[in-house]
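**Q** Structures are listed in the sections that come next.
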Structure P
Amino acid sequence: MENEPIGLVVHAIGKTGVLHQLTGVIARHEGDITSVEILDNWPNPARTYFEVVLPGNPETLLRDLEAVPIVQRVEVVKTLERIYGKRIIIVGGGAQVGQVAIGAVSEADRHNIRGEHISVDTIPLVGEQKLADAVRAVARLPRAKALVMAGALMGGEIETAVREVRQTGLLVISLNMAGSVPDAADLVVSDPVQAGVMAVMAVADTAKFTVERLKRRVF
């Protein structure tokens, strides 16, 4: 059985090359870094968060990290995957985003009580380029599993961005709106609350709903 990632927060002296030195130690222990984020870089202390899969016990790695001259201390923490889990991202107009969030948060609560870990992130935006940039950025967000396009009119560059992120494996659900974005989405849902519910159901391990089994894609 594959080891689960462990979370490490390394407090170090802020200077050029911190990340290089830390990842070198992890590599010598054959650690597979599944996620890394620089929490604070300057001024001191520099804090770097890692999620690492190790072939063995982490104690030796912790000692070697603490032995690096720039390192002040190392914390072992629960991973963000374990705490916040899968992420649903909702972008679009404020009114529609709020309604989708009602459905998503309510449904996520139901699954999280049963042991799932699903979080909901929102950003209300106006403007074709801003929305297209936000859509493309979702593919770079850690743990993002589904994107809901919540608006009344979206097309053009936003449609192009939706098709791009779907190629990465991201599930995209669109409200039934004017414009070409619904044509580019995996699923089109007219009711915003239902769209939020379906987004959570689609990514939850504790649900039996799968988009692939649907006979139609517009609801």
Structure Q
Amino acid sequence: MAAYALAADVANQPGILYGIAKVLTEHHANITYIDLIHHPDREPQVYLELSLDEDPDPLCAELEAVPGVSHVQLTPSFSKIYGKRIVIMGGGAQVGQVALGAITEADRHNIRGERISVDTIPLVGEESLASAVRAVVRLPRVRLLVLAGSIMGGDISKAVEEVRAKGLIVISLNMAGSVPDVADLVVSDPVQAGVMAVMAIADTAKFDIVRQQKRRY
């Protein structure tokens, strides 16, 4: 089955998702990702990534006939445009330095055909950071988390263990607290941490994060 992505302009009314899902079911389309996009100045959109074993044009035509759907267009998928994601969170200064290394290294791999994007969020406080760590696994396409700060522990460490159990790779700066003890990899230099984060998920790199488990640099 071929992979497609489409965006539908829809009215903000009950039953829209039901109507769209009904058409997709009739065409035996398998939804792999869905997002609702609200715009302040125009109609909301339903964005879908799906696999389909037929030409997508008849499907789009039937979707446009659903009450409340005004326009449907095929679009490149988020995975093709933005690719795999790295999230960096923690103290602003450390986050900025990790991002410097990650963006520089990602550019090198993206020129060679990769698609790696880097997201940052400066945060302080145990509760805020722990909640953010747990939420990362709910974001689409996130492959790796970098924790950049001076001290992290307590509930943040528990959150790290939880997301690692769900398959997320976690790199930590060498900092005070218990987070470095539960991360996959600990790196002292923040720029180098960003570089190694990209290398860990890039198909065009030969860096094996599994072989570096619990190492400190």
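No value in this document is a laboratory result; all are computed from the given coordinates. Everything quoted here is computed from the prediction, not taken from an experiment. Cβ atoms are built from the backbone, for glycine too; each structure is taken alone.
**Q** With distance in nm of label points 7 Å out along Cα→Cβ at positions 26 and 194 derived from the coordinates and found to be 5.1, which of P, Q does the value describe?
**A** Clearly, the read-out refers to Q.
**Q** Out of P, Q, which structure matches 2.1 when distance in nm of label points 7 Å out along Cα→Cβ at positions 34 and 170 is calculated?
**A** P
**Q** Tell me which of P, Q gives 4.8 when you compute distance in nm of label points 7 Å out along Cα→Cβ at positions 74 and 98.
**A** Checking each candidate, the match is P.
**Q** Sticking with this structure for a sec: If we compute distance in nm of label points 7 Å out along Cα→Cβ at positions 50 and 66 for structures P, Q, which one ends up with the highest value?
**A** P
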